[in-house]
1. Here distance in nm of label points 7 Å out along Cα→Cβ at positions 120 and 328 was calculated and came to 5.7; which of the structures I, II, III was it taken from?
2. Quick one: mean count of other Cβ atoms within 10 Å over residues 184-191 came out at 17.8 when computed from one of I, II, III, so which one is it?
3. Out of I, II, III, which one gives 26.3, 87 for Rg and Dmax of the Cα atoms in Å as computed from the coordinates?
4. Matching task: -14500 is the computed value of helix-only ellipticity at 222 nm (-39500 (n - 2.57) for each DSSP H run of 4 or more, over all residues; to 500). Pick the structure from I, II, III.
Structure I
Amino acid sequence: MTAYLKKLLLIYPFIYSVIFFSHAQDFQISLLTCDPGDELYSAFGHSAIRVFDRTSGEDYVFNYGTFDFNVPFFYVKFTQRTLDYMLSLTNYDRFLIEYHYNQRGVREQILDLSPEQTDKMIEFLKFNYLPPNRFYRYDFFYDNCATRIRDAMEEILGNQLDWNEDPLAEQKTFRNMIDEYVYRLAWADFGIDLALGSVIDVTAEEIEKQFLPDYMEAAFGRAMIVGDGPTRPLVKENNVIMEFPERSSELDLFNPYVLWWLFAIITMVLTYIGFKRKKMFKGFDIVFFFVLGLLGLLIVLLWFFTFHSQTKYNWNILWAFPGHLVLAVALMKNETVTWVKKYLLFAMIMANITLVFWIFGWQSFHPSIIPLLLVILLRTNFLYYNIGKSKARI
């Protein structure tokens with residue numbers, strides 16, 4: 001959820017880290033939670049582990065949210081989910097410089113671990129920082145900078161960790177939760193809802209909510225350590241390291257909601273003019289269905305040809321269907337064969353089925369696609385009843 005260049009790792013060779021851990025009993029372990037940033041990759045916040053030596057004053061941060069921009073075919077691997085993230089080590093002050101520069105708040109929860117538990121955490125971090133172990137296959141919902149820390153706590157504390165979950169906590173789907181963070185980024189919100197399938201419309205368990213740093217911070221604040229002497233809270237002290245004014249949530253006028261409704265209104269006017277003048281303006285439909293077909297191809301690629309589990313069963317394909325490319329080509333060739341009319345009927349039905357999936361909760365779609373669905377229904381209906389009857393203007 002935050003990015004550093006791989007060279008950051010080279011600043012602190014592993015041999016130095018061995019010396020660094022020579023007196024593990026003197027260390028204080030903290031969870032650092034960082035506020036969301038303005039870019040999509042930082043929009044969900046960030047989590048890291050601070051390890052502070054109270055004796056020597058040495059202060060380090062272990063960061064599971066690191067990747068290398070210089071890796072060959074970076075964007076291809078990122079898209080296919082074959083890009084590995086890694087655990088990096090940096091100085092605490094250096095870590096804060098980035099967040100101060102980006103005006104992102106940082107909060108600290110000092111953990112009330114026993115000396116034995118602290119030793120286990122130190123050994124865990126040592127082992128995970130070894131070159132063969134520091135890389136992992138990132139998964140936004142199930143294996144990220146936050147869940148790695150959560151899983152570390154569960155492994156170290158075992159049955160002594162009680163998350164003390166709230167039985168009355170609000171039920172939320174994974175999509176509901178990410179929507180809380182991307183509403184400020186209108187186009188990113190639209191793209192996420194377009195790319196991710198129905199698999200994220202399931203209710204997240206309380207433990208699963210910790211894939212988001214803010215939710216994990218809250219979970220750490222509730223958690224208790226049991227069976228290790230008197231029951232005590234996992235967090236013994238909360239500190240605000242840096243705090244900045246809350247970011248503005250005003251939406252830019254150039255957003256999917258405004259643009260798609262404006263597009264729908266223009267389409268209605270164009271269709272009305274075409275009806276009155278007995279013109280079909282198929283050039284508009286060629287471009288429109290060609291773009292929808294390309295979106296459909298993207299959905300197919302993300303569904304079947306990547307390792308992302310969250311892009312499966314994406315029913316946006318009902319309205320953004322790859323077959324629309326064939327329709328666009330047929331309209332370009334001015335074909336009036338029977339299959340074209342059948343396909344128009346098919347496209348019309350598919351758009352209606354999208355609404356059925358939405359109403360029954362089988363997938364939640366981005367609200368801004370409503371005008372796009374109206375355009376599909378309007379133009380397929382208009383073409384169905386007029387193709388072959390009027391001279392097309394392209």
Structure II
Amino acid sequence: MSMSPLQGVRVLDLTSVIMGPYATQMLAEYGADVIKVEPPEGDIMRRMGPCGEAGMGPVFLNLNRGKRSLCLDLKTAAGRDAMYRAVAGADVFVTNVRHKALDKLGLGWEAVRQRNPRLVYLFLSGFAQDGPHAGQPAYDDLIQAMVGLPHLSAQAGGGEPQYVPLNLADKTMGLFAAQAVLAALLERARTGQGQHVELPMYETMAGFVLLDHLAGATFAPPRGEPANPRLVSRYRKPYRTRDGWLSTMIYTDAHWRAFLALVGRADLWDGDARFRTVAARTESVDFVYAFIEEQIRQRDTAAWLDALARADIPVAPVADMAALLEDLRRSPAGIVQEYEGHGGQRYLGVSPPLRRGGRLRAAPALGEHTAEILAELAELAELAEPAEPATQPGAAAR
């Protein structure tokens with residue numbers, strides 16, 4: 001892929017926290033000129049976590065690389081005027097500011113399209129505006145709860161409900177948001193027209209979860225409860241060895257024949273129908289997973305990693321975050337890189353998946369590019385103004 005497929009595309013990023021910034025960072029990594037519009041106090045994520053430089057917390061750094069920062073006070077007339085000029089010269093506008101606040105600022109879709117009919121306008125909301133939860137606040141934990149992830153974790157683990165220990169909803173929505181922008185830009189290339197796109201967290205994540213867990217409720221009338229039995233089996237987890245843990249996926253018929261032979265129970269392939277087909281193993285998922293658990297306990301981790309790999313059965317160690325980083329840093333593809341921020345501060349970052357080895361760019365300091373961007377907007381406004389009509393022959397040439 002070209003290192004800069006979005007070169008020449010200007011994105012106005014009026015988002016904060018995680019969902020919107022993650023989406024727009026992907027666009028920046030694909031070559032777009034992403035202008036992060038921040039209030040005088042900056043994005044709240046600047047102050048989250050330890051900082052090597054003021055206003056440069058780790059989450060902010062990892063979500064805003066390669067952008068430019070335009071600091072505007074949109075409560076002032078001058079700030080709003082600058083924003084309107086930025087809108088007029090943009091290709092994409094991404095925001096997670098609530099509708100009422102956008103309308104008050106003159107940045108709602110109907111007002112913005114009058115200034116730039118070619119604009120792709122992406123509104124990231126917590127809930128669909130025509131749904132029963134419209135207008136309610138939305139955060140990753142709340143969305144995880146509402147789409148049933150803590151319940152599924154309790155069902156699978158047999159304990160209390162737990163959140164997935166990462167900002168799963170926010171980052172998944174960021175992926176959907178970047179995809180929506182690319183699709184809208186493709187349609188604009190065909191039609192010449194911009195468009196308004198709304199992407200609600202709750203409804204989008206509900207569909208995302210139910211792809212796995214609609215299960216028997218897929219049918220009308222239902223043929224069972226909504227929950228994928230394999231995914232919620234309490235035995236679907238890393239397996240304890242004699243000295244640690246490992247992950248293995250014994251899934252196909254070939255895997256099972258090899259595993260049963262490896263543990264000295266080849267007789268079970270013909271002797272126990274619960275092992276013989278994918279359908280039978282799914283129906284008896286707790287039984288077959290418990291069988292794996294019992295066998296894995298009999299050997300050390302290193303012995304299993306070697307034996308399963310030799311048997312062509314998928315297997316992997318269970319890594320912590322430090323081990324993950326160490327493993328990635330051994331890759332010659334430059335997946336994890338060191339790069340320089342402001343004032344010589346060094347940082348560690350993960351390359352985007354489609355641009356392995358590309359040089360990472362630092363996240364911007366608050367307002368770092370304000371003067372530069374305002375000068376560009378003034379130049380664009382000047383170029384857009386109609387020329388003064390000539391009052392006499394030759395006047396336009398003088």
Structure III
Amino acid sequence: MGNFEVELLCRIAQPRPDLERVREMLRAGVDFPELIELAAQHGVRPQLIGGLQSLSWEAVPTAARESLEDYHRFHCARALSLAEELCRVAAAFAAKGLRLAAFKGPALAVALYGDVSRREYADLDILVPEPEVDQSERLLDSLGYHGDAGDSAFRRAFLGYLRQCAFVRPGSDVAIDLHWDFSGIHVPFPLTPAEVWRDLAQVSIGDHAIATVSGANLALLLAGHGTKEAWRCLGWVCDFALLLDRHPEFDWLEIHRRAKAQGCGDAVLLGCAMAVELLEVPVPPVLRDPLAASARVRALTSSLSHELRQGLPLPAPEKHFSDFHLCDSRLDKLKGVMRLVLTRTTGDYEAMKLPQALWPVYYVTRPFRLAAKALAALR
């Protein structure tokens with residue numbers, strides 16, 4: 001099983017679902033517990049529920065329908081709660097004169113799907129200008145959020161290279177990922193923060209206008225994020241495929257050129273290739289030749305789509321290394337590896353807990369620790 005259920009999910013999650021084919025597959029017999037678990041893992045339960053509702057729940061067992069309807073009620077309530085919290089945080093930032101751009105989460109659900117509940121998400125992601133990170137952290141603290149990995153000094157020393165940090169609110173299941181860039185220092189990304197701040201859009205959530213990423217910038221963001229995460233989640237493919245389907249008027253050749261200028265043009269081609277391979281969304285005509293000419297993208301598409309189609313359990317991400325799919329060139333990959341070798345991480349601290357005054361020592365000890373770890377793996 002597994003592969004059949006994944007194919008059904010792909011059919012039902014298309015921007016233009018093939019409902020007649022879905023009906024035939026349902027009638028042929030489906031492992032519904034696995035189908036529901038796959039939909040949860042891939043973040044496409046709203047699409048699954050919408051498609052099954054359109055088919056009047058034909059051939060769906062009562063238990064499966066009740067499970068999905070229970071989830072739908074929970075998800076709608078949680079989506080509204082997260083949207084309300086995003087509005088509260090955005091208003092607090094505006095009151096302090098601090099800039100904020102929401103991406104993913106409720107903002108993307110509204111911008112791309114038209115409703116906060118039409119897309120799955122578990123937390124809030126906000127981008128702030130790098131010079132305002134400290135002020136943003138203090139403001140989040142005043143709103144009841146605390147960094148989930150030590151104090152500010154610890155985060156700067158051992159997590160700053162990620163250019164994001166997570167904040168949680170005790171007694172709540174809401175988490176906020178605070179970003180000042182879209183990837184770690186070791187890999188490029190198709191979209192830069194400067195481009196976002198020059199071209200912010202707004203989405204309406206309730207009575208609030210929330211600054212967000214849209215248009216060509218959103219295409220670059222979705223392509224980069226999916227590639228950084230090795231397109232392990234069907235929901236990310238759905239996001240990019242929906243953008244392709246709804247916006248053929250975008251200058252996709254220029255979008256590819258911009259990504260290429262950042263050293264990761266293949267991310268856009270890979271997003272297109274995954275969309276056509278899994279969801280049958282056509283590649284923009286102007287990108288057909290660049291895609292056909294890229295043996296690397298074709299090989300990655302074959303590998304990543306094969307992994308996704310295997311069903312449960314989903315492949316685990318390789319820490320840091322799936323990020324390197326963003327790099328068009330081997331030289332950029334080598335540079336990224338060298339940056340990681342010379343960058344302090346929490347692994348260094350856990351291996352040898354030194355007082356803060358001695359933290360600079362980790363720059364010296366890290367290469368030796370990694371060498372010993374590699375040697376142990378070889379043995």
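1. Of the options listed, only I reproduces it.
2. This value belongs to structure I.
3. I
4. That value comes from structure I.
Bear in mind these aren't lab numbers, they're just calculated from the coordinates by the rules spelled out. This one's a predicted model, so the numbers in the text were calculated from it and none came from an experiment. Cβ atoms are built from the backbone, for glycine too; each structure is taken alone.
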